[in-house]
Structure P
Amino acid sequence: MPQFTGIDPRQFSLLVHTHPAPILLDVRTPPEFEGVHAVGARNMPLETIKSSTLFNSLKIHRDCPVYLICERGSRAKVAAGAFVEAGFTSISIIEGGTIAWIADGYPVVSSGKKSLSIERQVRIGAGGLVLVGIILSLTVYPGFLALSAFVGAGLLFAGITDCCGMGLLLVKAPWNR
């Protein structure tokens, strides 16, 4: 199990005063990042973190503290695991993510553009597929009910493992680049 720590936005804000220019990486998609992000954060989408060449291009010493933030925290945990596997020894996650950061009143950069978070895209996609499966099973062929069952099983798996296959696919969609 990867080793990393959690830090809440208040603790991070205090840390900034004692350690200038901490490395804060936002692992959300570029549209999410452009919409709103913590002041001082750099965008490094989760899908790029999984690339081993990225760690060499970061020019960050493996013992240097790195702080990760996403919307709520689950993508940051995945990214933290990748950093730990790459040999980084001081990884922390901003608990509650950007949502907690904003709720606690810490400064953000906002473009004013609203983008749909991956989580919302998953809910819309899953809900749509379940609805289509039910409608098709009632009007065309009862076997289409399997589509709704498949989506339900995927959501159950995502809830138990905190790993969402649909989310991983949606991150690669053109509108999330």
Structure Q
Amino acid sequence: MPVVQSSSLLALGATIPPFELADTVTGRLVSPTQFDLQPLLIAFISNHCPYVTHIQSALAQLGRFCSENAVAVVGISANDPLSYPADAPSKMGPHARSAGWTFPYCFDATQRVAQAFHAACTPEFFLFDKRHQLFYHGQLDSSRPGSGVAATGADLRGAITLLLAGQPGPEVQIPAMGCSIKWHD
């Protein structure tokens, strides 16, 4: 079983860290500036993590929900592909297509983007409002691999619904739990 890690809570209201990464599906560069005046969900995910595998269908559904509601989604993997070849950039695009993810899935080769976000695990979610200030940071939902609880995306979908309605963010934001990001040695 992988090392389980909980996310640290990045301060709500924090501005999105700048980045520019290549989408492993299309090859196009992706940057938060492409989504000015649009809410943006950043998902730190990976191919091999059992926690991500457990939620991948729910994440595909959530991606479609976001698209229908003008919320941009960007997936990022920062895992070291030398230690975890399943997370190599060449495998990310095919994995995203197989999982039904319709959003960009970028590779953070230097791991600087993950460090700027203070990301700790996969899956870990950062929802920014249209001014790109952090509105929600935490888990998709309370399901876990082997728990018998189906992944629904309830926590994150609830936060998105509040954001779209112009309401304050959830009072309780539960840190994400999953596989630790595989840092370079």
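Read-outs throughout are calculated quantities, based only on the coordinates presented, and are distinct from any laboratory measurement. If you're wondering where the values come from, they're calculated on a predicted model, not measured in any experiment. Cβ atoms are built from the backbone, for glycine too; each structure is taken alone.
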Label whose coordinates, when distance in nm of label points 7 Å out along Cα→Cβ at positions 11 and 35 is calculated, return 2.3 (choices P, Q)
Q
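When distance in nm of label points 7 Å out along Cα→Cβ at positions 43 and 67 is compared over structures P, Q, which one is greatest? Intermediate values should be presented prior to the final figure.
Values: P: 2.1; Q: 1.2.
Comparing P, Q by distance in nm of label points 7 Å out along Cα→Cβ at positions 43 and 67, the maximum is at P.
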If helix-only ellipticity at 222 nm (-39500 (n - 2.57) for each DSSP H run of 4 or more, over all residues; to 500) computes to -15000, which of P, Q did it come from?
P
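Relative contact order in percent (Cα under 8 Å, 6 or more apart) was computed and gave 25; which structure, P, Q, did it come from? Walk me through the numbers before you get to the answer.
Details: P: 25; Q: 33.
The read-out was computed on structure P.
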Work out the source of 10.9 here, i.e. which of P, Q gives that when mean count of other Cβ atoms within 10 Å over residues 107-114 is computed.
P
Read-out mean projected area of the Cα convex hull in nm², computed value 11.7, structure in P, Q
P
